[in-house]
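What follows is calculated from the coordinates using simple rules that are stated; it is not laboratory data. Every value quoted in this text rests on a predicted model; they were computed, and no experiment measured them. Cβ atoms are built from the backbone, for glycine too; each structure is taken alone.
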Structure P
């Protein structure tokens, strides 16, 4: 990391956070990756200490030069992180540590210290507008044969995202959302030319061409005349709230699918059959802790089942499933080890179904359940709802 690049991409607030850190260690005790690896370079407080030392050496004379080994270990530690925000949630000073890690990743990526898997992902985004290097013109194939409007003038846009558009196991989740909106009589549409929201670039630190993707989506959204955008992916949802608001302003409402479904139930636009199945729910970190959507899914479960059970460490204090922040690209085995613990908690609750309202969480938990040979069925939230519409 060069002095210029490292400091350029850190604002006054991030620098102050590092120097004001109380070194209390609260963040270390709750970090899911540190608890799994016990590698000090994954511990939030230790990373802050090392970044603070690095900046000191870059700013002050007679303090020596940062050594290459420390910089490389620090960069690896920055990517050995799910960006779940658990560290921020216990910080006594409420420092935005997720923003700090994202900014630090930008610096690492600029200096050639990013992950090769992330570089490949960005190359795919630049070539095909998705993270899987699949043909862009196949983005809407999931909608084949379904009652799905595309590129129409509508009040509501359903922004599907890369995972639900291209991952076979999630295409049924996208269809489930279409079923729910149609049942509610919603006037909605897909974008004619949806591209990745850009959040993988933000998470990797390789943000150079991120705004091009954003501008493409904004143009497609404006062409529909929509007043509301619905997201099933919390990553896309949060990306729009944080970054797209600078381009869209306040003229378009951004809602997560759980908020939309909850509003349908409140207004009577849809009704659900109620079962006695034992169902539990994993709060996606980006949905609950980082954007505050906590009660809406639970309101829906109250209409779905007589036997809803809570997992431990839920709501704002949810334990990450291990699949966030592109961590699976850094260490798939440790990511799944974290997820297996969450599946194990569902087993202890004797749940037959573990649901979540995030495609990344769903994929991670589902893979962990298969590896664990668990009898717990992992299901997408919208699919569970769609199956129970009267």
Structure Q
């Protein structure tokens, strides 16, 4: 069965998203001119559901320890039983945070494998995370996540941007992803403790997936992963930042969201808000809880030049450090899990040579990596083309593991 995808057919919308993502770091770095923050980041409004509140003893828990679990309606995920799990995870500074993941079990299937699917989020509000957006219509690629269920696999969809919805924080996203897998395996009612486990995602979800695969040998060595499939990986944030400018474009809202997400994760190291002018601060407050659609609408026609006090870019060593710390290209760990990576050969968002260079490094270090170049330039078109073979790769690895 070929995977169903929800990447928009509209060339205009695809162009908007690509421009937004490629320009995100431009906005994030537009005003990093001081080392000390004076304006607080605009954090999201907390979810009113107590399920999303971290317990007072969260620091006493191990990464991946379950805080709460609950049954939920399966929504538009057919023939499945739904669960949500909150768990202890870790942010980029090593501090404990609360993570959440949503799990769907296929009905009538004994001992299914587990797919951790890192969805596209591209948002700032808590209601935009998968645990909410699955049910409110904001999830960009929800039907893509149905594919594993159609194959008889269980699926976990983590809120990998963390409780602050830190859009762009790749290192943290990988840890939350791994801790979500730990948590799923620790909920005995799910029966997935020994399930063969696969990581999957594209673009932002591919970044979280690839980071989780690279971090796993050190951060979660006890996890036995069967495969990881990732496409369209934003692998070098510095490289992306250097190619950006300040001109207006249709996707400015998503670019601004990435800036705010990075500041949320690194408030002292990337004090973006200090360098926003009055118009920028007003736009920040207006959109601190916005999801992808409203960010695109509200940001239409705006630019970094309109909202920033300064045009100085990358003028502090700390900026370089943060970018490198969140760029897979500069992360020296090598995955031990078999990987399938696909990449558009002419992708303007995530340069092909950067990703192929990472693949070469992994292979030289002894990693098992299958790499498929896709002969397209449009970023999300490569997702549509690449996912069918990625799922076939997953099926083959599961057969090797004797689970399918």
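Identify the structure, out of P, Q, from whose coordinates distance in nm of label points 7 Å out along Cα→Cβ at positions 80 and 192 was calculated to give 1.0. Display every interim value, and only then the final one.
Details: P: 4.9; Q: 1.0.
Of the structures listed, the value fits Q.
Compute distance in nm of label points 7 Å out along Cα→Cβ at positions 240 and 272 for each of P, Q and report the one that scores greatest.
Numbers: P: 2.1; Q: 1.2.
Top value of distance in nm of label points 7 Å out along Cα→Cβ at positions 240 and 272 goes to structure P.
Using semi-axes √(5λ) of the Cα gyration tensor in Å, for residues 72-127 alone as the calculated read-out, with 26, 15, 11 as its value, let me know the right label among P, Q. The partial results should precede the final answer.
Values: P: 25, 12, 9; Q: 26, 15, 11.
Answer for the origin of the read-out: Q.
Quick check on the output: 12.5 is Kirkwood radius over Cα pairs in Å, for residues 112-183 alone, derived from one of P, Q. Which one produced it?
For Kirkwood radius over Cα pairs in Å, for residues 112-183 alone, the value 12.5 is produced by structure Q.
To which of P, Q does the computed value 3.1 (distance in nm of label points 7 Å out along Cα→Cβ at positions 152 and 232) belong?
Details: P: 1.9; Q: 3.1.
Considering all the candidates, the number was obtained from Q.
Kindly point out which one of P, Q the value 16 was derived from, the read-out being relative contact order in percent (Cα under 8 Å, 6 or more apart). Could the numbers behind the result be given before it?
Details: P: 16; Q: 23.
Of the options listed, only P reproduces it.
So helix-only ellipticity at 222 nm (-39500 (n - 2.57) for each DSSP H run of 4 or more, over all residues; to 500), computed for just one structure, reads -15000; which one of P, Q is that? Working shown, then result.
Working: P: -15000; Q: -12000.
Answer for the origin of the read-out: P.
Taking mean projected area of the Cα convex hull in nm² from the coordinates of each of P, Q, which one would give 18.7? Show your work: numbers first, answer last.
Values: P: 18.7; Q: 17.6.
Traced to structure P.
On distance in nm of label points 7 Å out along Cα→Cβ at positions 200 and 352, which of the structures labelled P, Q is highest? Write out the running numbers ahead of the final one.
Details: P: 3.7; Q: 2.5.
If we compare distance in nm of label points 7 Å out along Cα→Cβ at positions 200 and 352 over P, Q, the biggest value is for P.
17.4 is what came out when mean count of other Cβ atoms within 10 Å over residues 216-223 was calculated for one structure; which of P, Q is it? Display every interim value, and only then the final one.
Working: P: 17.4; Q: 14.9.
Value 17.4 for mean count of other Cβ atoms within 10 Å over residues 216-223 corresponds to P out of P, Q.
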